[in-house]
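Enquirer: Have a look at these structures, which come just after this line.
Read-outs: derived from the displayed coordinates by stated rules, not from any lab. Nothing here was measured: the structure is a model prediction, and the numbers come from that model. Cβ atoms are built from the backbone, for glycine too; each structure is taken alone.
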Structure 1
Amino acid sequence: MTVHLRGWLLDLYDDAIDGLRLWFITEDGARISLRQKMEVAFYASGENEVLRSLWRTLRRYPEVLSLERELRKDAFITELIPVLKAVVDSPSNQVRLFRDIQRLFPDLVYYDADLNSHIRHAARFGTFPMAFCEVEADEAGFIQSIRVLNSRWDLAPIHPVLRTLFIEPDCDPGRGNPAALRVRYGRRTQVMKLNPASELIHGLNRILKLADPDFVLTNWGDTWLIPRLLALAGEVGEKLHLNRDEAREVRWQKEMSYFSYGHIIFRAEEAHLFGRCHIDQRSAMMWRDYGLDGVLESARVTTLPIENAARVSPGSGISAMQMLTALEQGILVPWHKQQVEVFKDGVDLIQRDRGGLIYQPIVGLHANIAQVDFISMYPAIIIKGNISPEVPLPNGIIPASEELGVVPLTLKPLYEKRVALKLRGAGLKKDSRLARRDSARASALKWLLVVCFGFLGYKNARFGRIEAHEAVTNGGREVLLRAKEVAEAHGFEVLHMYVDALWLKKRGASRKADFQPVIEAISSATGLGVSLDGIYRWVAFLPSRMDERVPVANRYFGVFQDGSMKIRGIEARRHDSPPWVAETQTRMLERLSRAGSVSELTECLEMAFAVFRAALSDLRNNRVPLEKLVLSSRVSHELDSYRSPTPAARAALQLRAQIGKQVRPGQKVRFIFTSREKDVCAWELSGSLEPGDVDRVKYVELLARAAASVFHPFGIDDAELKQWAHQQTIALPLSFMEKRDHVWKIHNYDRAGGIASATGFGGVAG
């Protein structure tokens, strides 16, 4: 008897016996699993004698179905290369067999050897997470045919109703001992005590059966919750049914530290489920940016399993997409990249590897400034210039080959989908459900596009080549220079250029219609998409803290005409700022954002200063909760290798000495500055800290530094502000009103027809 069904693909994974296991959500809401046989192949290249020896070895493995000699395409080699093709009966057997082979024959070059099953399945059948499929299976539950009825690139995909179960402890396990769990499913919320354990495990199993969730969402699920629940289940002798696939145990991905883009990154241990998806919201890489809607979109376009799409970097997503494109194009995917960077002398390096173009901003306060952005500039240049490791490099952004390479083939539909989502979003109400969903989806696509440029020059990328990376930056510089010429030809002054954006002003230009002709002209001259990010009522460009004469490209704040703020490079945007500092600075800026013009801005200064003053008062009177004073910073080295340990390293050493916790390079450590002998205290060890133990001097300096970023455009000297902050008075600095009045005079001068220069008072120009 043949089984016919239509439904959405939720999960796919290797099965040692059956080949693959696939889980579907059917049209009528059922959750079912089917099995599928799938042969897979890998390839080897090298000296003929070694390949003959490999042939003889592989013949002894019963799981090897066939061996053939072929000519295939390597992206980094011009001519087709001879390879030995080995076809294996299942993905799990291929993984096990290849581990043996690469140890026995380490000198051979291998291809398609470590591809995950989801990529292989996507290349062969066109599947992806949440693909809507038509499936035929035999009476034993083995898939005979599978046909995908939609596309990864659908603008309006239809999803089934997904079931979620949310679990979190009642406090931070890193600092306290949770006594209960908060459990939410459907419209129900339940508090479940951890003890007695038998009641907890029995109750959770009852909920898992009743709710039958597709997604188990947690806080601290990887690092504490699931390990604790499994341990309790073991103690009481009752299995916890986290998996839909009852034959499977929770799969653990080991923690690891790795170097990427100049930083040490730490990935904590991860708990993966079978038949349903677990996402720890605290460790999911981009959850705060785009939530579940963005995760589903990322999984859809990358073909990564949903759990993986939530956890890995966007670079891993781009890599998966490139490998899929290569398979679809018949290009071999290298196991280890063989291409080395071409040697360059010093002169060549200076000429070629200059990075993106930055035109430093005019420091100070400016009114009626438009920010014009190229839409995903670097991906657009890669596509337009056909920049890929296996094709000739372009002349600027003029392609040298008409046949698209792997990288532009991968990016083109991604780029077009993001542009389409943004265009559709422009016509939607911002607070509508569809607008919020589209925004999350567009954000997921944006991050994939953002990393594609860096990944092109990443030494470990499968399809990376530094010369291609340099070609993109060269194209970016050319595009920005063209844009500057066009803007100036239209009578605009370019205040600032940064990578893919320009800030433009022109006397009398303050409406969207005033800037639209120059935007269209820039787009026509460059051949790239250009959009108006917004028109600022006012924007403040800030200088370097080290030298006020030196502007900083990405350090500014401003308010658009719709009242929304944009903040870059200051404390409210920094991940290492204590919440108290970041929140205070944000409130100060919110007070300033009430100003409809520069003239009104001067009236808001006192309100902003009042926020600063109140925050200092709260600190001095021990009214700031300790958790608001916590800093978070990464440890960049092994702890014993520090000659002069950073505050984060000192906190990590405390954790190792007192509770035996090992902190790995790249892992974040939370701590508080204290007035005790040890000037920092790890947050996990802060149970005995009292508000009076806080190093107030240090936190006053941190807040004064943040306030100085806000007040600098108005002539308030950093040193003066810090000195005033350490005093016990709550009165305004004497010079504050004087300098505020000076700003007002500058503004009046500008209104009368003059343009203020960038002075020590910041200047005001309109």
Structure 2
Amino acid sequence: MKYADIILPVPLEGLFTYAIPERLLGRITFGMRVLVNFGPKKTYVGIVAKTHDNEPKGYKTKEIIDIADEQPMLLDKQFKLWQWIAEYYLSPIGDIYKAAMPSGLKAEEGYKPKTETYIRLGEKYRNVEALHIAINMLNRAEKQLAAFLGYLQLSHWDEAEHHANIEEITREELMNASHSTSTTIAMLVKRGMLETYEKEVGRLNDSGDPHPEKMHTLSAAQTEAYNGILFSMMKNNVTLLHGVTSSGKTEIYIHLIQHALDEKKQVLYLLPEIALTVQIMSRLKKVFGRRLGIYHSKYSDAERVEIWQKQMSGDPYDVILGARSAVFLPFQNLGLVIIDEEHETSFKQQDPAPRYHARSAAIVLASMYGGAKTLLGTATPSIETYHNAMTGKYGYVALTQRHEGIELPEFRIVDVKDLQHRKMMSGPFSPMLLAEVRKAIENGKQAILFQNRRGFAPMIECKQCGWVPHCQHCDVSLTLHRNTNQLTCHYCGYTYSIPTKCPNCEGTELRTRGYGTEKIEESIRDIFPEARVARMDLDTTKTRNAYERIITDFAAGRTNILIGTQMISKGLDFANVSVVGILNADSMLNFPDFRAYEHAFMMMAQVGGRAGRKGKRGLVIMQTKSPELPIVQQVVNNDYEAMYRSVTAERKEFHYPPFYRLIYVYLKHKDDSTVQSAAATLAFKLRMWFGERVLGPDKPSVAKVKSLNIRKLMLKLENGIDIYKVRQYLRNAQSDLMKDKRFNSLVIYFDVDPV
């Protein structure tokens, strides 16, 4: 009898053995998808990890029902990466399978192309005269008028010269941009002014022939860096390119990609955010054409399945551009991995498991292909990466000149506390910021305003007693979203109606506290009614097209002011931005995390780098209540070295990375006393092995999420400790704890190398 060890998409340790029926003998090999029964009623699509003759002892094996494909859908090197992630990040391999493969390859029924609802003008209204009639008809229906005008603006029907080149708009985009409801859109459709149609989203890239001759010639500084990288790669598997903002790192990447293609190798190009793929994609398509594939979570499942299948075929993409999940794609001959903006925390998966770091996974993936090399690129390296480069573990290449001699932006610090004392602030805006934004608009330039908090207001409170509404399921205050007119929990997504009176004192004066991007947008529209304003955050970028629309419109000058969260700090290149405003630097500085200063420096330096990209020197206005902090001057002077020295000195003293490894252990349970007892028991067990390396248990800053109470333990492990023994002890402790019936429904998970 032949048997197969199967990976199933379930959060359980190990593989599951099934018998191979006679009719399938000789047809089942490693990496194939098969259908199996699991439990009394469940049927799953599993992946064959191994075939053998060893009959399992102690239980009767079930038979494999059928095969899903005649060919394998997993390569050996992919499986080895899955095993490494499972081992290193203490995650069941079933969770890796769930994260790695598109849904269509895990489902019995296969996959169906995803469609999206689009909006267009009703046939009768596709001329200027009819549009004027429609607008007059809607004068008394404010919401419908706002939605209709919003459509005209997004599609560019409001620009007469663009009628031949109308943009396609999704219903969701229109609702987001015009703050409309589905009912409002439905009314316009009923009146015949708008029409809806379904469209399959996502298509494989077929951008025509590659044109390597379209690569730009490198400058002297870029050429020196390019040659330095190639030389470093002869000696090192991993190289850090430390290049200031706007130094032309992307152009160097394009030349390195072409060099790898000339050697008949494949390239993986990782970006931290989907938003970045929009700009980079257009640059890469011009050079590499149909040799380029795009892969990220905003693509339809059908498309992701097709890309996966193409990568397994005899004609795969030579270059894959993607976000975090692209590291799981099959590569037959990988030669180069580029990780752009390597410092970004977006590369670390948080929830659900596996909580892997794409940067580490990509480095391990490259190492499996023999001569494959990894390039880490950024203007603000993570402390760990820079430390590795300085200690010789990684190669190091610096690029200190901005492209075409562009100067680094001028930083001006605004003391918000002083201005508030003198009552000179206009809400969250200083007089200097408003004056410079106005000057930029009058001169035909653009401005970016950075506020790292979405929604209208972080909270509402009762003016009389100070009551603040909290989520029923999480230990956090609720954020007001004006476009939906609801209070939302940003942890569990639950929404609440806005109360009409305080339940504590029955007062009716409920006021907003703080400013989110939505409120910033509203205020800016009031202050600059002549300006075209766009907002970029999680609320306005729910669809793939939304990213593209916002970025394309801003790059083309159709938008004057862009307001956004950290999304706008990540490597976007806009030629006409002269002013960048950082509205509340303190929200980043005063965060209870050992990485707060590092992250604040990176974010402010990256946001500032969006100013003055071409032509005149840009201006960055940083509003803070703590101008005396050393990090503020380090950002102003672009002094990464000073930040690195101060941070590492502190971390060495208090046992933090890069000198120590961290593992967080999280415990969750509905009952607070149960989770406290479990955490104390686990801490006692771990201290038997690890001693003072174990800290806690304690309550994290958010101690309840989705009705589960949370406790956290921290392990600080010196570099060089046997990490495999550590993992063995952790698993043993977890297993022992779960044998206690009191903790049956306890959730335990590990976060290795947290960010």
Structure 3
Amino acid sequence: MNFLPNRFRLHHLCVLLAAAISSMSAWAVEPFKLKDIRVEGLQRIESGTVFASLPFRVGDMYNDESGAAAIRALFALGLFKDVRLDAQGDVLVVIVEERPSISEVEWVGLKEFDKDVLQKALKEVGISEGRPFDKALADKAEQELKRQYITRSLYGAEVVTTVTPVDRNRVKLTFTVSEGGPSKIKEIRITGNQNFSEGTLKDQFNLDVGGWLSWYTKSDRYSRTKLNADLEALRSYYLSRGFLEFRIDSTQVAISPDKQDISVAINVTEGERFVVSGVKLEGNYLGKEDEFKALVKIGLGQPYNAETVAETNKAFTDYFGKFGFAFARVDARPEIDRLTNRVTFVLIAEPSRRAYVRRINVAGNNRTRDEVVRREFRQLESAWYDGDKIKLSRDRVDRLGFFTEVNIETQEVPATTDQVDLTVNVIEKPTGSVSLGAGFSSTEKVALSFGIRQENAFGSGNYLATEVNTSKYNRTIVISTTDPYFTPEGISRTIDIFHRTTRPYLGDLNAYSLVNSGAGMRFGVPFSEIDTVYFGANLEQTSIRPGNNLPNAYVEYMQQFGYTSNSLPFTIGWARDGRDSALVPTRGILQRFNSDLSASGDARYVRTNYQIQQYTPLTKKYTLALNADLGWGQGLSNRPYPLFKNYFVGGLGSVRGFQQSTLGPSDSTNSLYLGGPKKIVLNAELMAPFPGAGNDRTLRLFAFTDVGRAFGENEKINLNELRSSIGVGLSWISPMGPLRFSYALPMKRQVADKIQRLQFQIGTSF
């Protein structure tokens, strides 16, 4: 009874199989000559885009192979969701279904990142308004956004992508973000330490469990990159104190279920402390063993120090590089005696082969022109490799102040044995800055100065600045521009245009005013790699405008030389900057000398100023800074020194704790401060990290002492007349520049001195 149904089912199956075979044979077409090609299904995309991608044209022979190639080519455009080919006689119909385009990209709940920055990043991966929508790219963007949140310690962040269809085959893409709170380090444990306390070791870390300043330092936010840096700091701490066999056994990072708390556990093995018993040289030292021995920085009889070993290794390779051996290798092999805990280092040198530089490339400069970097190089292309010149070139590029990092990579040229390419990798920083300064007093209340400066205008390396002083006592407008390579030899040219109006700082505001206008030009001639001498001249006009209470000294000067004085002072100067940083210096010396000589015109004088700053690192955290600023002026041709060229001392940038420009001679009748042609200013600062800020160098405390005063032309310099003060302050490298608060107590003062204890400034160190 089941025979007939089974027989029927078998027959039905055979019919279906025959139909399938028939359809497959129908898919295969006989090759034919294309008479025409039509495209159907296009909405936004031009038909020319389709025709340009097809591997055949009208008049070509069409077959299954070319059809498959056409489908692959059209899918590769990323514009179509579906592609079909239909042969109708000798006419080929291309039927496409377009992908929907993105009408809008919207962000919901975004706080941690700037929306414009994310939109730019998405555009680079193919997600932006007007682009075809690709689900795979949207998923990739979602994962990348989650990864970015993790880098900021927001482990609980969730991102949901919503695709909403709109009209005309378009979709709206919405990224909904639930950022949550940052994951913070709750605990850091170090185990296995015996010679140093856990607290001492934790002091080497930038990561910590947080403090009252964590909102600023973000030191309690976990980052794998920061942890790796801290582990290296820990390793360096041990290796610089004799523990040759120190190792980090394990590092465990645990996160709480709510993804808010993170615990870090580090297990170490200290090993024994070793003392260096000797240093041996082996290998090829070019017959200059004595010269290389002088470069050894490893101290005999001292605990092993990995830093001195690395310094010796680098000094050796650098010295080989001086003779053109770019591929020199120096291996420091320790010979360990564990019975006595002593180690002998064998320095094995292999100079390899001499090489010359084929090409110098510049990378990372998006705004700065290549020539700005290249003109600072002392290593030339097609010249023998010289390690000293390469280091000098790197330092010169770094001293431009346009880059946060400057590194030089040496790369072998393939298929050669004596050629290398140098790649200068730079990371640009914003070179425009805004400077502000202010002081609080009972008389002026608030005095402000404002300036805009662009050190790398239009990527040319030229300097352009505008300074405006808005104090009611001093009004200044200065426009300055510098071309550091006015000549190919490196002679710079600076042009200044200025207009200054000065009123007495204290007393009657309308007592008098001085108006100084002019322009100047000077040239800087490099006499060495670190020394520059300046020559120039100014054309100036100074007018005395009497008011309600003109000081007697100005009355006498006007009676003799008139209300207006013209002068043509010639300038000579010298500068040397050996600091390791312009913003946060820790070592090095800055020296500046400038002298003006006016031998003709109404005002005839000589005016000289010398300043020296020295920074000395006391420890890794503490820095001692010393500053001396000396000035001297003298009238010429039996003429008195012009009063409007006097130096002023007191206040911001000189002797803190006293009101601006009040330490010096004053008028006997109205007590207006006149300044003087001679000045002495001495400063000392001890800088330390701000409590709770860890090793952050952008936020520091400092204690200071200031000494100084201005002296009149006929007044002898009397050290007993100097004023002094002590105080404390706070420095912060803000987005607008170095910001410094200070509170000073005058130590040596007179009854008539004007006191100003609280002051702040933006822009300068002292």
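Enquirer: Using the calculated result 7.8 for distance in nm of label points 7 Å out along Cα→Cβ at positions 60 and 548, pick out the matching structure from 1, 2, 3.
Expert: The read-out was computed on structure 1.
Enquirer: Something else about it: Looking just at distance in nm of label points 7 Å out along Cα→Cβ at positions 84 and 196, which of the labels 1, 2, 3 belongs to the structure with the highest value?
Expert: Answer by largest value of distance in nm of label points 7 Å out along Cα→Cβ at positions 84 and 196: 3.
Enquirer: To continue, here is another question. When helix-only ellipticity at 222 nm (-39500 (n - 2.57) for each DSSP H run of 4 or more, over all residues; to 500) is computed for each of 1, 2, 3, which one produces -10000?
Expert: So the calculation was done on 2.
Enquirer: Which structure, out of 1, 2, 3, was P(r) over Cα pairs in 10 Å bins from 0, in percent, for residues 428-651 alone calculated from, if the result is 8, 29, 32, 23, 8, 1?
Expert: 2
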